Structure formats: structure tokens, C-alpha cells
Structure I
Amino acid sequence: MTRGHDAGARSDASLPPALLIMGPTASGKSALAMALAERLAATGDVGVGGVEIISVDSAQVYCDMNVGTAKPGLEEQRAVRHHLIDILPPTQAYSAARFREDALQHCADITARGHLPLLVGGTMLYFKALREGLSSLPQANPGLRQELDAEAGQRGWPAMHAELARIDPVTAARLQPADSQRIQRALEIYRLTGVPMSEHLLTERITHLPFRLIPIGLEPSDRSVLHRRIEQRFSIMLNAGLAEEVQELRKKYDLHAAMPSMRTVGYRQAWEHLEGRLDTNAFRDQGIYATRQLAKRQLTWLRGMQGMKTFDCLASDLLPQVLQHLQQELASVQSAHVAI
């Protein structure tokens, strides 16, 4: 078994481009995407007649989850058209496979309108699925998941993580002991198939993309600055009513804590706060800690991706740097079309 090559690196320059902006939470991805979209659309550089944004965020797909997902506001959505936002109720699940299908369809539609697709977000598994295709992992088994949840309720997720480390040390090494959703999925796959998830992923199927992906990564030159941003951002979410938002979600929808939407960082802590298991200070502290851990995982994913052009998200001239790079990349695409 061999690991697949980076599909983005193989893309032909004659194919229509799609821009990717990825990075950790609080790195300024959305702000950069909006600035790029507005600048490229206004100047018409290298033949760009307009830009549309595709959200690559596993939480922004859910309706009524606005505060804790830092979802673009109505003004931003009026200024630049957005996709894959508010497409599901929080009672439903959304997968990497469905994201890939939806994102490719939107890219095709955007390109057909003569616009440029700009995919931005922090769900790295979705970016990986888009670029490299998907392995043939078994579908979710609700009954087995309930069994795993019950088992975790008795033993705790760190103990479940320790079990995963015995049967699939490769997968366990990249997961935190409290990462319940991914630990559950890895154990589910092993119990269903008898094969560790890491071995399944070695057989990923690469599908040729009908787009030339131009990936851009954002990393902080000073991790402490990113941590301060995360702290400020979570405090803003608390003041904006994150707990109240979750309270309203619980009234409107038939939710439970094990649903993917409620396992999202911030919402999980808000749920525990509403259940009385976390006081206000613990809610804030654990939310910030969980967000920092998320950013750490996102950076690990980012550094493992091939063909990436990386920029310091803290640079004062970030926009001009990225714009120059994109202009060069898009010019090469235009030149390839002219040559044809």
C-alpha cells in the first residue's frame, strides 16, 4: 500500500484556478479572504471578474450557530457571495465526503459564472479530502457509536484514547486524549473492520481535480500572539452571548451533547456550563484551552500538507504579499489558457 501524492501539486496550469486559504483559528483567514475578494473583484487583475467564497468550516454549515463559529455577518455576505454556510440544522451530521462533493459542485458553478472560487477555513480534514480524495472508510454506525459513548461515560475519553493507542498508535499519536469525536471514529472503524484507521488511510484514492488548486497557508511567527488573539476572540464570543445561543439552540432543536454540532469547540464547553458542570470562569478557561489545542492540531495538519505557500499571518504587509503571489499564480493560469 502506498500513500497518494498531493493532487494539488499535479494540477495542470491550463485548468481553471481555485484558491485555498487555510490556517489555525484566529489567524485572520476570513479577513484576508474578504480583502482578497474585494481587491481582486475591484481591480479585475488577471481577468478575475468576481470572487465567491466557499466556507471550509465544519461548524459554519449549521443554521443558528453564529456566535461560536465566527460566521460571516450579513454585511460580509452581501459584499461577497458565500457558500456552504447555514445549509443544515445542527441535528444533522456533515462529512468530509459530502463537503468534497458540495465544494467541487460550487467550484464548477462559480467558474461557469466567470468568477474565481476562494475556499477558506480551518477544517483541515476537508481540505485534505478535497486535495487528495477519500479513502473507503466504513459509514458511521449509530448503534456502535452509542455503545462507545456509553463506554466512554464509564471509563472516560483518556482511557478510550489509551485503548486506541494499543490498537492504532499512529492515529492515537495525532489525537489529544480529550478529542472524543475523533477517538470515537477511530475506535468505531477498528471495531467495524478489524483494521486500524491509519491503515485505511494509506489506501486513499486520488481523484484528478478539474481545477488548479492554489493553496495558501497562514502561520504565526509568534505563537504567543496567536494565543492572545484566541483569548480575546473567545472572550468576545462570551460577551456576545455564546451560552445564550446554545440555550436557544437547545430550545429550538432536539439536541444532545454527542451530536457533532455540539462537540464543536466552544459549544461543548457552553453545553457543560448550561448543565452546571462548569462555572463561568471554568467555561471561559476551558474554552480558551480547547481553542488553543485546536489551533495546535490545525498547525500540525498544515505543516504536513505538500505544495503549500506559507505566509506569516502576523505580518503587517500580509495582504500585499499574498496578493502578489496570487497575481503571479493567476497570471500563469491565464498564460496557459492563451497558449492553448
Structure II
Amino acid sequence: MYRRQFLVRSIALALLAGTRVEAQLRTYRMAYLAGSSHAASAHLQKALFGRLEELGYREGRNLVVERRFAEGRLERLPALATELVALKPDVIFAGASQATLAATSATRTIPIVFAVVSDPVGSGFVKSLGHPGTNATGLAYQAAEITGKRLQLLKEILPSASHVAVLHNPLNTAEVPVLKALRETGKTLALNLRVIEVRSAEEVALAFKTLQAGRPDALYVMESPLTLAQRALIVGFANSQRLPAFYGLVEFVEVDGLMSYSVSLIEQYRAAAAYIDKILKGAKPADLPVEQPTRFELVLNLKTAKAQGVKFPQSILLRADRVIE
């Protein structure tokens, strides 16, 4: 009798173990959609897939990834999203707002995870932050909310500034509320904002000529897949002209940009991996609350400041989260 019970238990455990092994050996299909280029987002891919590997998903072993990049041309995203949906992946990762818009327009059934969407409710991606109620979820990025803070910092660092040029991509819907917030804050700080529209790398180059023809006191570069892809070029121009510039992402400061105030994209992308993990294990995006960042970083580049003749006030230096020398 005891032997029979032992055999029955052994068989049950073996079947359970077999089920676990089978689950571990399952291959998942993931789509990756980005508005920027492969090179410009390499560090973000490293963060996302590095965290996924820590969670047990390794590309080439149990994870197949189809990638599409718009190369900064956001108008290409809808077609790229349609291509990915046709492949029927288990989950689609669409990093920023415009990629998320393309993905949610292409499918209402395949789970979608985003990492840096500025207003997921207002954009219609989710019904509420606490209960998305759709096939999309992820991490919000309060770009419009921190825009005023950036201009205040700029004015504190450059108190005599009165004219500020703004690089803005009208094709990026996420920039619309940011531009509105910029204009509202600009009025209160007595800053005259000159918006220069850039839709492509070619128009970024043309913007440089516009800036040279009518030099502003400072430059404000909105964060977007386009400017991220062109960050080395933009920073190089600003530095060659000794033009103080405030950037929306730390990635610009890391290639010798003057200053930035933002969330960490790397942290956002790593956190997005947890959503992908939950979805692949059976969770529904509709039930996974959208997270909001709790920490923003002020990063200053002292080497660039010295080259441009910019002197950071002691109050700013004390508040900086990171100083690059």
C-alpha cells in the first residue's frame, strides 16, 4: 500500500516537473517598436532585454524578438506597427507616445507595454491609470508637468535670458501639451519663446541655420525619438556656438550637453520589463495599473559650462543629482 502511494506521488511530481520544464522551454514572441534608430536606442534595449534576461527570458533561447525602427521619421510608425501585428506576437513593446499610438491603432487585442508615455489617459491609450481597461499599460512620463520646472531652472541659471528657442516636432503628439506648458510658464517668467519646427534630420540641420541667423539667449530641446536620434549633432552645434541649451533627457548631457532634468529612461525601460513578464505569465494589461515616476534627476555638465562661460549658481549645484566634470 505504502509502495503504491509512493509510486503515485512520484508520478504526480514527475508530471508536475514536466509541466514546469515545458513552460520554461516555451518560446515567446515579442515585438519591439521604436520611433528612433537602433543605434540611438541601443542603451535602452540593453536595459530592457537585460532585465528580461534576469526574469528568465533570453533572446535566442526562449524569446524571439521582431524589431522595427522609424529612424526618427514618426510618420513611418503606423506601417511598422501593422507589420508587427501581422506577425501575431505575444506582446508588443512600444517605448514612447507616438509608437504607442501606432501600436494601439493597429491592434486592440495584442497586449502592448509602453515605457515613456506622457499622458496615457489623455491620449486614449488607457481609461485610467489605476485600471487601464484596454490592451495597453506601462509607465507614464510626466513631461508636461515638469516642463515648467525646467524653464524655472533655466531662468535661475541664466537670469538675464529673455529669448529662448524651442526645437519642436509637430508630428509628435506627445509634444503638444508640453509646448502648451512651455508657453504658459514662459509668460510667467517673461521669456519670449521662438518655436522652431523639426520633423526630420534634414529639418534639424535647417534649424541650425535659423538659430545662427537669429541667435537666442538659450535653446530648449524637447525630448522625442527624433531629437534623441540626433542628440550628438544637436549638442555639437549648441556647443560650437556656445549656445546654452536645456535638454529633456540625460542622454544629451552624457554627450557633452549642458544640463537636463528628467526621469531616467533606463530605469523606465527596466521597469517596463516587469510588465512584459507579467503579461507573458497570463496577466491582462487592462488589470495592470500604470506606474508614474517618483524621481527626477537634475544633471549638469561642468566641462561644457566652463567652455560656454556658463556659471551654475551654488543653489543649483547643491540641488544637482549628478554633476559631470
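Here, each number is a calculation from the coordinates, and none is a lab measurement. What you see is a predicted model; the values in this text were computed from it and never measured. Cβ atoms are built from the backbone, for glycine too; each structure is taken alone.
General observations
- Given 16.0 for mean count of other Cβ atoms within 10 Å over residues 124-131, calculated: source structure among I, II: II
- Origin of the value 35, 17, 8, where Cα extents along the principal axes in Å, for residues 228-267 alone was derived from one of I, II: I
- A value of 19 for relative contact order in percent (Cα under 8 Å, 6 or more apart), calculated from one of I, II, originates in structure II.
- Among I, II, structure where semi-axes √(5λ) of the Cα gyration tensor in Å, for residues 164-307 alone as derived comes to 30, 22, 16: I
- Value -0.33, -0.60, -0.94, -1.06, calculated as log10 I(q)/I(0) by the Debye sum over Cα atoms at q = 0.07, 0.10, 0.13, 0.14 Å⁻¹, assigned to which of I, II: II
- Entry that produces 49 once percent of Cα pairs over 17 Å apart, for residues 92-147 alone is calculated, selected from I, II: I
- With helix-only ellipticity at 222 nm (-39500 (n - 2.57) for each DSSP H run of 4 or more, over all residues; to 500) derived as -16500, matching label from I, II: I
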